[in-house]
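I've put the structures underneath this note.
FYI, it's all coordinate maths here, none of it is from the lab. This structure is a prediction, so every number in the text was calculated from the model and none was measured. Cβ atoms are built from the backbone, for glycine too; each structure is taken alone.
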Structure P
């Protein structure tokens, strides 16, 4: 099977899983992305080890998973915001754990352990609040989270296909020689078109809001791709992992989501 066929099949499976979890129940979505969060954290820490750094994989993955769980429980109205305070306990325990590891470069290890939580667990945790960015009781707009994913997927797929077919002018050769301006423009055009279509069916926000969100996604999902490329280049690796045939790892598949989610969420909170 060709790489494109593997990429397409894997992409379809993930799209179906995400859409099904959103449409079925917010709890299914939380369970799915808890697994993705913890797999992504473990993948990140394994990559960092290739650079000779020794993050606390177990503590970082547990702390990141707990951060996601507490945010999910708040979004589901099972617990109040005060539960987030428990995350400070787990995070600061990482300092204490490092005292007993007796491994070189302890502060570098701590820094990358924290960075994994910030880079992966925080953006995925924020996704729990997309269906209710105004934090109103008993509100669940699945259109907002679905629309966000549609925009990211269309932008990334369009950029890949257009860039592969017509890409000549490099976007950021120092970081990612294969990324092209043609791909960015093609993906951006399709994303804005998708945003307009979404505004027809998902009317909780205006056409202008969908256009602005489309622009945010195009810009920051592209930067997410570039940032992950910079990270992989810094440790001389091609893919973040091999769990997803044709895509690589969790970070390869969700780099755009990770970077765009915080910016889109801030905008949603401002308009709700």
Structure Q
């Protein structure tokens, strides 16, 4: 992996991690077209740079993390479903991760859903609340479990989960960002621990690439989150839906053209 390739993947991670467009689908396209998807370091790199994306949420909303203990308890309650289902279904999830067609299909289906989400929750945006109760946090956590299917998008699932609980778009999106922190930390930590147990390690140039990747992911994610909140408030979800459909079609086209696609 070159520095340019590392920067490109970090930019993809920073832009797509918190948007409802599936970072997995974009990583498939990016790494496969650059011809580095099968490299072991690439797979670890895409996991490790999620830490930079996580830090972007802390940097943007740091005041929220000093409000009260209840804030952390609600995040924990929201995290419980993903922790339980992730542990129980780990092997099944890994099997799905190897199926590019699953990713493309869920991108397409999720895109169709997002096109109609604004109509379904039109009243919610007008009268919605920003309040997150413990039952609300748990129910949003259940929606997050749907994102264990590759291509669904954790952000899309949790935001829609928030809308079903009568939260407005902005509040649902922000809670989705907050809930990403324990979820992504757990997933990233587990995969990196497994990597080290299997004898993996970083050295020399790889450490440099990881530092660059995390810094780029951090900066780009901050810009993406700010832009997303503004765009979502004004325009809703439909454009993200159209975009997902295009990405899903591109993945299917590349697949049937015989281009080797690997999920990182």
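Computed quantities for the displayed model
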| quantity | calculated |
| --- | --- |
| Comparison of P, Q by FRET efficiency 1/(1 + (r/R0)^6) of positions 38 and 230 (r between Cβ atoms, R0 = 41 Å, to 0.05) - largest value held by | P |
| Given 14.7 for mean projected area of the Cα convex hull in nm², calculated: source structure among P, Q | P |
| Read-out distance in nm of label points 7 Å out along Cα→Cβ at positions 22 and 222, computed value 2.3, structure in P, Q | P |
| Winner on distance in nm of label points 7 Å out along Cα→Cβ at positions 30 and 102 once structures P, Q are ranked, highest first | P |
| Relative contact order in percent (Cα under 8 Å, 6 or more apart) from the coordinates reads 40; which among P, Q | Q |
